[in-house]
Structure P
Amino acid sequence: MTEMNPISRFFVNLSASSRSARAYDWVRKDVPIPAGSVCLELGSGTAAFAARFVDGFRPAQYVATDLDPHQVETARAALAKRFGGRPPPELTVRAADMLHLPFADVSFDVVLAFVAIHHASPNHFDFGPIPQALSEIDRVLRARGLLVYREILHKDAIRRWLGDHGYAVERLRRSWRVESVAARKSGPPAPA
């Protein structure tokens, strides 16, 4: 399993809490996520966003993943501390590669990725592997499910791929460098 170098890990984790607070505020305010959703987060790092999300949205299941096994252990320790040694049973943290997600087809109502999709490529400026990651997201996302992400690289190319594969952008917020998107997968509505 691939891992970040210690210097990168330090800087990513240093600002994790403030980044996750901004992402959570945007999702809470602008993204319609139904109660009881089954959610997957890619590149969850310290799981700071996952903890906020589980507290605020009460999903049926939330799987926080990261490629780096050190980040998975850091997340588990942070969650144990935050929840007094007993993280909520609906919240799990595990290692996973977004290029080969270890989940069954159509397993999730919501997939979240905050400044993570470009990490599908070892060279973050190379878009080459990203369609494979997007295909994996599409595979595990249920019809009418939401892909909620923030990205700093490949923004137009990601949105173009999503449009070409039947996704409709429902929410879009742009700032100087970051683009936040909620895109809905096409398909028949879920039975009531």
Structure Q
Amino acid sequence: MSKDYPIPAGFLERELEVKKSRFIARVLPVSDREQVKQAVAEARQAYPDARHVCWGYQIGRPGAAAEAGMSDDGEPSGTAGKPILSVIQHKDMGDVAVIVVRYFGGIKLGAGGLVRAYAGAAELVLSAVERRIAQAMSVWRLSLAFSQEQPLRHWCDQMQGEVLQVDYGVGVVAQVAVPVAAVPDFQAFCDAQRMDYSVVSN
């Protein structure tokens, strides 16, 4: 199980102006590529007349990301997405996306100027965003009675667990994610409730 690591605590936006071009940087926590695509679409909706919407993201633990990606969105190759992703990688933060919206101000910045501007915008918003620790989670499969579903949800609410999936048949089959530190408490809860449980992933 990977250790806990910092992620953005929420959404934040900051703006940088370089030679009349506006660089509007957004940071937010993401857990998969679909969320990145949605955040980019939202940025395009918020700034429909912007010239470029460039981005970089990293999912998973800093230094050992499960997935990373970037886009120059029409800027010269390597002048936008790469500097954004480079700043992310130096910030020791995981599960993070940075989107930089550019309004062209009429003065060309050149390749070096673009790299500095996009990196500067990413640095500005990443330095300002608050962090929280993403807890290492363990996923469990449970078989329980209908009457036990509410106590299970209550336990998850109290212990920062998450009910991932519930299937109803003769009884209830649920998948829950439990903070690794709370696994002994979770097992004791299941034993007390006489639920069958097995680990899916650690």
Structure R
Amino acid sequence: MKFILTLIATLILPLSANAAAVIGEAAPDFTATDVLSGEDIALSDLKGKMVVMEWTNPGCPFVQKHYETDNMQALQEKYTAQDVVWITVNSSAEGKQGHLSAEEAQNWVTEQNASPSYYVLDASGDIGQSYEAKSTPHMYVIDSEGVLRYEGTIDDDSSPRHSAVADAENYVASALDALAAGEEIEVKSSQAYGCSVKY
């Protein structure tokens, strides 16, 4: 009996470990359709480039805070110009706040003047669950080797006030800048603030 339990634990634990997003380990791979181009993308195909993953929900006031101040768009524009791949993920389930069709997502990106590399609809929640994304926005920075280097909040000011953006320390920008300079990331993880992901 003890042997059987040990065998079960041996089989289950690696699956659990591989499913979660852990700092310093390979980011969970996924394949999804980019609604902007209609093409399939896979995280594993992006090795060689740094990747940002941004969980979003257009109905969330905290997401609106960062888009209505052009903070998120400025980050997207700055870092995609530096060959960083920016993936915006919407994990709102059908019937839940923030759920969009492909056409609605395309229109939203245009209306916001946003410039992610890709926009992924994850209505099943599979990608969000594999990353344990809890809030919108919840941010992840992956290095060029496919290793997760930062996860958490976008910055250090959880106020919903738009004015809070200007003086906040942006953890995503700091992580990307540190990686580009070959330096250690000071803040590798933080408690994400915002609205809960609507799985």
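Since every read-out is calculated from the coordinates, none of them should be taken as a lab result. Predicted, not measured: the structure shown is a model, and the values here were computed from it. Cβ atoms are built from the backbone, for glycine too; each structure is taken alone.
Computing distance in nm of label points 7 Å out along Cα→Cβ at positions 37 and 61 for each of P, Q, R, which one ends up highest?
Numbers: P: 1.6; Q: 2.8; R: 3.7.
Comparing P, Q, R by distance in nm of label points 7 Å out along Cα→Cβ at positions 37 and 61, the maximum is at R.
Supply the structure label, taken from P, Q, R, corresponding to Rg and Dmax of the Cα atoms in Å, for residues 21-76 alone with the calculated value 12.2, 36. Only one of P, Q, R returns 12.2, 36 for Rg and Dmax of the Cα atoms in Å, for residues 21-76 alone, namely Q. The greatest value of FRET efficiency 1/(1 + (r/R0)^6) of positions 45 and 181 (r between Cβ atoms, R0 = 30 Å, to 0.05) among structures P, Q, R is that of P.
To test your reading of the models, identify which of P, Q, R gives 4.2 for distance in nm of label points 7 Å out along Cα→Cβ at positions 85 and 157 when calculated.
Details: P: 4.8; Q: 4.2; R: 3.3.
Checking each candidate, the match is Q.
Of the structures labelled P, Q, R, which one yields 2, 10, 17, 15, 10, 8, 8, 8, 7, 7, 4, 2, 1, 0 when P(r) over Cα pairs in 5 Å bins from 0, in percent, for residues 69-164 alone is computed from its coordinates? Mind showing how you got there, number by number?
On the way: P: 3, 12, 19, 23, 18, 14, 8, 4, 1, 0; Q: 2, 10, 17, 15, 10, 8, 8, 8, 7, 7, 4, 2, 1, 0; R: 2, 11, 19, 24, 24, 15, 4, 0.
Derived from Q, not from the others.
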